[in-house]
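Engineer: Once you scroll down, you'll see the structures, which are given as structure tokens.
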Structure P
Amino acid sequence: MSGPNQKIAIAGVGYSKLARDSGQSIGHLAVTAAREAIRDAGLTADAIDGIGAVFSTDLAGVWPAYVMDGLDLKNIVWMGTSTPPSANIILDGVHAVASGACTYAVCFHAKYRWDVTARDARADALRRSPPMTFDPTFGKTLTEPCAAPNGAAALMRRHMHLYGSKRRHFGMIAVNNRTNAQLNPRAVFCGQPLSMDAYMAAKPIAEPFTILDMDVPIDGAMAVIVTTAERAADLKQPAVIVDACSHMALPQSDMGFQPFDTPAAQRRLLEKLWSNSGCGPKDIDVANVYDGFTILTMTWLEAAFARPGEGPGLLEDAWDAKSGTLRLLGRIPMSTHGGNLSEGRVQGIGHVLEAVTQLRGHAGPRQVPDAKRALVLNGTNPVMCGMILSTPD
């Protein structure tokens, strides 16, 4: 039986193709990712009795029942939806399993390169965003004056003014993630390395913000299987334990009025994770830090490993110019899969799947030796979440 003292685990992971143009529908991508997660766990469709999806105002997604029909999932007793960031739906699945609402939950997120997020998609009739789309700040980044890049640029300028951060500090984040993506064959930028010089020469979007400071829209979907640690121990793959997870939001968090003003909420989220897990920054082996924009990574790093304004110094100490990578606190690699910036924008769920892959020891040439505990941070104002995952005791 599930219950408040039962450990919860991630038992399977699944990916669709990740591409700028997959040649597939968003529904097909979602079904593929969910199917692969079920297969990865060694389960059958009949075992799945819970399903969750990111489905909100953040552009058209895939309703859970579409995947139910596509995979003939006949035994669903829990269905949930969540707003982005995408790790939110995994947290919801954790809560559902822990409460006993279901035993095996498949939780997924699918993204598509709609016409409102990519200029070269505007001429493609199959990429027209559905008319019910309502997202004046995130999705319409090319057409709305209050679009997300403007908010990110304002926060970056503010950080530079208050704390003396430089563009090269944000470049360390972008170059690190692109370098790591070279070892991830799924990443859309695998085979396209990035140097610091190229970052510094990038085209401005809203000074000092450039195209390399924002994640890359793609077609893609990812999924996980959530169950109890006891059940996961008998399945096909090594279990990865959810040591702690938490959502966080602040009052007056409408991004249209307080764009990206998140550091207080980020700090509160980290305090919750450290407290609930019984560990701290020095116990982390892998850190997958949200990177919808490089400035968000900066503020997350300050919340997790430093204090407000100390991010530039943290990055200077972590930066290896020769390899183009970061080692936080001298040893912790960041976003080993390439993150949203270089693997592709699936709004942070890739950070969770990469953490699971590292803790299983299945990351191949990018494997972090003896990885035991991973920190995953997702999102921005108005909603964010985080997880600490570990190998079994």
Structure Q
Amino acid sequence: MCRLFALTSRDPVSPMLAVNALNVMKEGHDGSGVGLYLNGLGGPFEGMGDCPILSGIFTDKGLRRAEEYISEKGFKTKHSVMFTPQVEPPFGTPKRGTYASIAFEPSAEWKQLSEAEQGRQLVQTRLDLRREGEETGEMMAFSFWPDTIMIKEVGDPLAIGEYLQLDREEIHARRILAQGRQNTNYAINLYACHPFFIEGVCTMTNGENTAFIPIRDYLQSRNITGYTGYQSDSEVFTHIAHYTTKRLGLDIRAYKHVITPLNSDEMAGHPDREFLENLKRTCRKLIIDGPNCVIGCLPDGSMFMTQDRKKLRPGVVGGKDGIYGFSSEICGLNAAIPDRDKSKDFQPMHLDTAIVGPDCREVVTCSQIDPLPRQR
């Protein structure tokens, strides 16, 4: 199993808070890698909300090529945060080039495009760079999106955090997702490392997805830019969340009804029975088989946790006004937010979804037996 930890904070905090929480839970993961999603950025990226940020790992040649390619699309480099380690990497970590996060200012013509078309083109640009990098070995592009940085590496999470100096204030963030394990079901590949991201939707999962193949095939049949790659069976959880919220226009509370719909008896007296029966029928190929615990973040800054019906992967949410944590184990939550009121911690059961909004004021809980909010 792997271990997950996420933080949502009103003020930017260090990614090392999440990495240290993973380290406390070390007996539950194999220390083979770490993946980080950073959003709600502080430091030099504060206020650059309309500037997509390219994040990844590059050789000198790859960095020049990436900047050239994006510039050809009318973007201009606005700010960059580069880190090239000057010491030997930890044991088991390959020696690479530069870990870069580069913000690009869009052109006036770009700003005239619809939001949907902007999103599609940003995703396609990342895919193009990824594809070229896989051919040349000169770059790995993890994300190309506003107010977003993704960092992935092989090795022990704490050792990687210290090696990459993740405590640097220039990469502090309000929302952080961290996963403490490389992909061990398939070949080691940084693109298989959680969290996964598409168009402002990010998730990570503790568990296994035995329904991966039919879900993947269904998603790929939707002809949506970005539903591709799939180096990990958990990446489909991100794309289902994206499909539910972005393409079906549903609230995140409906995500649980897509991946683990109610059975006929549970649905019989539900106030939204007709809608839920139709949703279950039309999205039946997206039903998952667990066990899985999913933690995710949405474009509006909301963070959520949900379980599948087997409820065989742990998860807890807790915190205090201004900062909340989502953790595979209570010890990780204790390490990051020790002074919270522990009596208010919430452990989602098989029908539950726990949500903390970007205001970081409280944990909102909802059950699949509750009425759904009005659909957009």
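Engineer: Between structures P, Q, where is distance in nm of label points 7 Å out along Cα→Cβ at positions 227 and 299 highest?
Structural biologist: Greatest value across P, Q: structure P.
Engineer: Quick one: mean count of other Cβ atoms within 10 Å over residues 83-90 came out at 12.0 when computed from one of P, Q, so which one is it?
Structural biologist: Working through the options, I get structure Q.
Engineer: Here distance in nm of label points 7 Å out along Cα→Cβ at positions 43 and 195 has been calculated and equals 4.8, so which of P, Q was it run on?
Structural biologist: P
Engineer: Supply the structure label, taken from P, Q, corresponding to helix-only ellipticity at 222 nm (-39500 (n - 2.57) for each DSSP H run of 4 or more, over all residues; to 500) with the calculated value -10000.
Structural biologist: P
We did not get these values from a lab; they are worked out from the coordinates using the rules stated. Worth saying up front: this structure is predicted, and the values here are computed from it rather than measured. Cβ atoms are built from the backbone, for glycine too; each structure is taken alone.
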